[in-house]
Structure 1
Amino acid sequence: MVGSIATAAAAGVAGYTYAAMAPGSQLFGRTIVAGRDPNEFALTFDDGPNDGCTERLLEVLGAHEVRATFFLIGKFVRQRPELARAIHAAGHRVGNHTMSHPWLLLVSPRRVREELAGCNAALEDALGAPVTLMRPPHGARRPDVLRAARQLGLTPVQWNAMGFDWRPGTTAAQIVAHLERGIARNQRRGYGSNLLLHDGGHVALGADRSQSVEAARMVLDRYPAETVRYLTVDAWA
């Protein structure tokens, strides 16, 4: 009996962890991951805006005439509103990545709403336009996180291919290799690829994401817009 209870408890913890942390999970509520066309790609970038790297990334995307989706941290938008405006002016989609990048699983419902509402306000002040997308930091969510997002008019977004570019010392080639494994897996399963990279670091402005910028350029060269369709994630809504 005790063993059965322990097994059930372990299964419950595992199930909750999957629902809360697995990017593709829909158990706590619908989130955008990707569409059912394997030739559709979405480049997404978290943790900006960030001095230097965001500008270089905009140049790379502009040279390839590709639009991407940027999930920005509110405290950095307050410090660098001109960078947020540059992203928006270039035709990219801008989304909410909370005010300070906490683990939303570990904070109170009140803090969750403050983080999302504060970032919305920072973005809308900078852009003069409403925000409709959000990505929870680390992909972590629970039912009240998704409920608060929707009450604020935000659609949650996850990913299905990660570059792991946040790991110290990771090179552009390694980042691209991670993404290509994800792309191959998605295409075998008949899905588009929602590619996660970073143009900033959540701790402070000035993070060196030069390898991420180079990885984005390499992806665009290896998968040119003539052979795949690049879109912003709202197209999958």
Structure 2
Amino acid sequence: MKIVTEEHQLSVDSSPLRVRVCAPRAAGRFPGVLLYSEIFQLTGPICRSMERLAGHGFVVAAPEIFHRVEPLGAVIPYDDAGRERGLAAAGRTRAVEHDRDRSAVLDWLQQDPRVDPERLASMGFCIGGHLALRAALDPRVGAVVACYPTGVHNGKLGLDADAGTLAPLARTRAALLIVFGDADPHVPPEGRAAIAHALSTLRSRSTIREFPAEHAFMRDEGARYDPQASDEVWRMAVEHLRGALA
């Protein structure tokens, strides 16, 4: 499916919030997906992920998650200095600020004529995986794909030592798909076990999969990239979103 790519600017907390949008070019109304990036914001791999998902028939909107502390349009490089910069930006952003951004982007998706406002989902990578799961606390979100989400098991999210994301997830109506690499040092085995235990009450609405891979194995550049595992996750993700939002 051919797609179009746009940029829109919202305002949250008197701060401009740039949102990249990828959507099918065809006429119709499609499910909307709020997609969250890693700490590096809207890099090439994240933009390509958006395009890939939009090509399967979704309107995908990705906000710049650190718009309060980074310049508009900032893309943080994948190097040691960039990692420190991204972590610093995360450490200056509160969970409630991410929540307000989430509400603004979901509001925008619901008002876009290409989006079916009753079929909304979230997806994210790393810190964005945590934010995607946190989006499930909004009753408008019916499905989530969280790729190696950090901080969910211990509550750490940016400036908040414990954002309290995990416990309320056990009551969400959304269908959850969570994937990890089994060699991920950021979410150790005991952390993954804690997430699985907390979500066990969701039964068939929660799926957790582990792959023989590292953290960020879906980032399609760099030494951690695992194309085979990534292809499998994308297959599962599209199937999950379509099924949950049918």
Structure 3
Amino acid sequence: MREGKRILNGRLEALRQDEPQNAEQIRYWENWLAQINSIEDLDALEKRTAELLEEVANSNHGFRRRTLRSSEKSQFILRIDREATSHQPLISESAERLLHKSRFLLPGREMADFEVTLHDGSKWRLQNQRGRVVIIQFSFVGCGPCARTYPELSEVQQKYGDKVSVLTIMQDPPESVAEAIKTHAMSWSVCADGNPSPLVSQWSVVGFPTVYVVAPDGIIIDHDPLSVSYDELVAKLLDR
């Protein structure tokens, strides 16, 4: 909610530069912002949420997230698919991952160091990128919105060279990623993290593409994923 509020305020500020032209969009986003602003005491909610997640993460109950299927008799009657449920993560693991996200993956926080193996077998480590603007994108083969960002990522990498580090983490096996790299001419760092992807789970990624921008000092930068120009954002961060 905090992140959404920051993004919406920025989006509305941009739209109000031409208010008559953008009146309908302004009303739409103002309605969303009003719903967030109507929620009282986010500080208390955030604290209580962290306490509950900590409690669940430290529990040893062994429960897994259940997979539900419609009954053969009626779509309104659900049954637990025990086979599929047995492959779901433990609820305690999911809570631990959400805690990791709230502590290390929110704008304004310093991103925790991590290392991945790239498709060519080399290592990529966040700590080694200090002094550069880092763009981390989560993607998968066949993701149309992800593919539409590839040309811009390529341009940014070529334009700024060693001043920027682009990493795409793909939720796919190596053979599929190798083909995607050829198809889309992905000239930057690409990691084939498998399917299921450990990093997608650890970072609680729920939509694709999910993109993180990290400043040269390691701090995660708040940005609007729907309207950001990575070229402009990188230039701004390098000028700070």
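Observations on the model:
- Structure with the greatest value (metric Cα Rg over 2.2 N^0.38 Å, set 1, 2, 3): 3
- Among candidates 1, 2, 3, the computation of distance in nm of label points 7 Å out along Cα→Cβ at positions 93 and 157 that gave 1.2 used structure 2.
Where a number appears in this text, it was derived from the coordinates with a stated rule and is not lab data. Note that the coordinates shown come from a computational prediction; the quantities given were computed from them, not determined experimentally. Cβ atoms are built from the backbone, for glycine too; each structure is taken alone.
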